[in-house]
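No value in this document is a laboratory result; all are computed from the given coordinates. It should be emphasised that the depicted structure is a prediction, and the values quoted were computed from it without experimental measurement. Cβ atoms are built from the backbone, for glycine too; each structure is taken alone.
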Structure 1
Amino acid sequence: MTSISHVGPALMSLALLRERTPSMDLSVYLNRLETCLRQVRELNRIPLGNQDHWLERLQENTAAWAPWIGDIRKMIDHACRIAIAYIESVTAAQNPVPLDKHTLQSALFEDGEATGGIGYNQVMVATFVLDALTGAYSAYEQALKKLTATDWQRARVILQTFAGENNEIFYKQDGTLDPKAKSDLGFGSTHYAFGNFTGGLDATSNWWVPLLKGVSGKREGDSGSEFNLGDDRIFIVPYANMLDTSKQVPASLTPFDWEYYSEVVWNGLYLRSQVANQVMGYIAFPEACKVVKQGFAPDGETIVENGLWPGDWGMDSVDDFMMRIKKSFGDVRQLLSNSVGFWAGAAFAAQGFKTEGMTIPGLTGVPYPEV
């Protein structure tokens, strides 16, 4: 799903290479991408209803996608077809179309004649949303829905991930690649993670924060924005030791791990803030120095503090999502999944934490042609 999303950015990168280095031969990259797209399209042509189709084989892991399996199959086919057509047009032996940002917009991304009225912008938004939804859905089904309001009010929440998209590589001490799986990583090997190390490090760039607050529910009798899980009980801890879940997520923590994460990490942060705010309560921090998120009011025009950004729940047209995708790509503090994650979590919550009945931007109501 994310591979299909990344076809758009891949072609953007090649267009910039062509613009900056016109003499560079890009045919090897374009041909390789076209070959992969043709292979994917061929695999996707297998009829649904048997265990041979990739969507059927993933059913256990993609329960979140169950309402849209047929639509996803059509969308993937359309995405491959229009991307192949664009590559063919820029690699044609006679009268090739220029590979640049202008033709990318008109011949691939926009809902124009060249794309049969459904451009790649629709595909990028839909695939990103579907991918983000799997994380929210599995976390809710496997763990979060079991928690009561009282559990949430008492919860100590630690958010820790490899920020952004990430690859893991293992090397031996002599610098050669180590083929061992992470679960077998032994003495003499070094594990490196590569990714967006600067994304998701605060509440405005980590979409798990509003999702967890939404799942926690509103405080009883409260009509405002007070959740059972308060902001003061959520900590993002990029420097804490990473819990080893290489074999499987543990049903419960060992006493040592519980002591570390509960007392050292969470309580250490929480109690420090309690001491400062209570003992030093007579010292006021200047209002003008508060860090706020400026965005749009619900009218979509007025700029207000802590307002909506394009791609948030309430500002969710394909154009809004494309603005957010650009923001997530261009700002190193953002996770790529933030392009749609703030929408996906809120939409999932608004639907009562069920995917049935949800509207997926770029997929629902978009008349992708039959495969």
Structure 2
Amino acid sequence: MSDAVSLTNERNQIFRNLFSGKIPKRVPLSNPATQDFAIEYAGLNLAECQWDLTKLGPVYEKFCQDFRTDTYPGGSIRIPSHYQLLGSKPIVMSSSGFMQHPEVVGLLAEEYDQFISSPYDCIIETILPRLYTEFNGKPGKVAMALAKAVRAQSDDLAFLGTIRAKMTAQYGYATMGVALTEAPFDFMADFLRSFKGISGDVRRYPDKVAAACEAVLPLMIKKGTLPNPSMLGYSFIPLHMAPYLRDKDFASLYWPTFKKLVEALSNMGQTVYLFVENDWMRYLDYLYELPENTIMRFEYGDPRLVKEKLGKKHIISGFYPITLLQTGTKEQCIDKAKELLDILAPGGGYWWQADKSIINLDVNSPVVENLKAVLEYVSENGTY
């Protein structure tokens, strides 16, 4: 057995233990730097590399060699080719090469009843043509645009998959399947009604918002289901709108369908990974109610309070501020990693990750050396 295969087996076992509530041999860690960061770290143009994926081979060779991590440090869910072929409005490339999600409205307020009665039909017939210009026109034109986009995405994902397989075979990363979905309320906000629109709807049509969340819940469950559900794979759910809601609106409009989503996915035997964006400290009692060993990666908040309230039931992650990597000294960055290990590791249930991803490389900041130092420190000192 090669060293890389042995390392993959070891890392897989660490995550199996973590996800099942057992104490692994050490704290697992993930590199928070993204593919965007990796491209800039290799000194290449961000836009060019995303349009010509053949340039990514050397990018990942350098990225994986220079930064420690237990999980594959790359991949992209926003590849520009198929978005452009569809005439995308909700996902576009900026002039700097970053893929962005502008504020868009795919569903008008007066169309709530149509959506509630049949969300899938409404998405296909009304929302997608509004958000993607190539879905407008004669059926033959739409079919050709869709075929081109599906082929482009399939080819891109296959190529990225070969890079991932090569890097995993070389560096022994853990092998976990990942599905992506959203809380029903967040889905309504992100692509259908917009941040501004849903904020007004909460006050004007709360019953319709609640009904729409219930109607779209089965689609969100399906979207978050892995082809072969297992404990080692997970459903990733980024949480967006809850911190901007009043407590009573969270309780009546956001929480019910979100809880049903997490429970449904967990009941399939797969792990659920929540990216708890912004500050959820006032909702900790709600989070405790979720199925045991739900992964919760926190952006902001009090790690001591989270450990106290959630640490005996759930898996805690996040909290490490990437801003410190950009502004602090190496000693300060390592001290922060040690502080979080001391707070969150005792008793198990801790996965070292930063509070958010690093998507941009500021060449004038010490982020590269600080990140390398922190990953090395956690890798060597991350004991429970």
Structure 3
Amino acid sequence: MVVHFHEILFYVLIGAHIFLLAPVVWKVITYSMPSPSGIQPRVTVIVCAHNEAHHLPHLIPALLAQKYLQLEIILVLDRCTDASQKIVSTFSDPRLQTIAIEEVPHGIHPKKHGISQAIHKAAGEWVLLTDADCLPASDEWVNSFAIHMHKDVELILGAGAYYHNGTAIGALTGYETFQTAIHYFAAALSGNAYMGVGRNIAYKKEAFLASKGFAPHENVLGGDDDLLVQKLSTPSNTVVNFGHQSLTYSYPKRTLKGYLKQKTRHFSVGKHYQPQIKRNHMIRMSLHALVWLSWLYLICIFPAPERIIVLFGLLVLVKGLFFKKIAYKTGLPFQLRWFLLLDFCYAILLPLIGIRARFERTTRWK
């Protein structure tokens, strides 16, 4: 059997891909969630909403339905010109507080300003954040975070999932979210947390205030989650929270244009990442893309590429089965039947969007 140089290089790429991915899979699969401690610190749920009148009638009842006794909810109405204030006024629960922001100071991003105002007002020892277009997966959502709120913990990372809306963009969004979550979960479990998602994250109020909040990135679009995590996290103060009850859900973009705009905004924050984190991201994404591109190249140039196809098919099958196991454990949606196509699109499209984001100027939240 003759083995060509290009084929050897392909095997090397696969080996490197497995070398990077295996610890991620192992960390998540072997993690054991803690048992409830019986301690229930006061928790303030914070939502920053800008003209979200169409979402608030669903969100507010879902938050008020949480089975957690020590609960406060602060809804920040950020320069709202729709019926948001009117909708909020129909709820008379004493746990629900509002902050109306009419004007944002120069030099700070509106969402970060709103969150900061709410944190200063919060009565809770802990703040738990989500977005106005999200819904908690269960009425045990706050409880799922509370079991992690021990003395030495200051930061809890959750995951934000997406409903499947029947579109190709929706499926890709869900898969990209799944990949992102398992990687930042594994990093946090290894003591190297680098990001979370603002639609499902909790941290101690005291830790936020002691670190001077979002400074020095208060003017950056985004970063209220990942840049803050990099600032607050230590190897010992950060834990992860996953499982069906811990998730929040929202609807993905329906068009490619909307998806590209959203992902470009997310990637643009990466310019402010620490150099090592940026380098690790680049290596992981580049390697994933090279595995796919080299496989496509080899099956096109080889007269009988059977062993190339079989080897790659085995890799995809094993990855898919392990990802399915991770999905079951974390509660994150995962479509095994579309895995091959979604993994290809993820491997090729994400690096291209990352390159695009480096040259894109985004200055607005909403």
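Structure notes:
- Comparison of 1, 2, 3 - label where distance in nm of label points 7 Å out along Cα→Cβ at positions 73 and 145 is highest: 2
- Origin of the derived value 0.10 (FRET efficiency 1/(1 + (r/R0)^6) of positions 25 and 137 (r between Cβ atoms, R0 = 41 Å, to 0.05); candidates 1, 2, 3): 2
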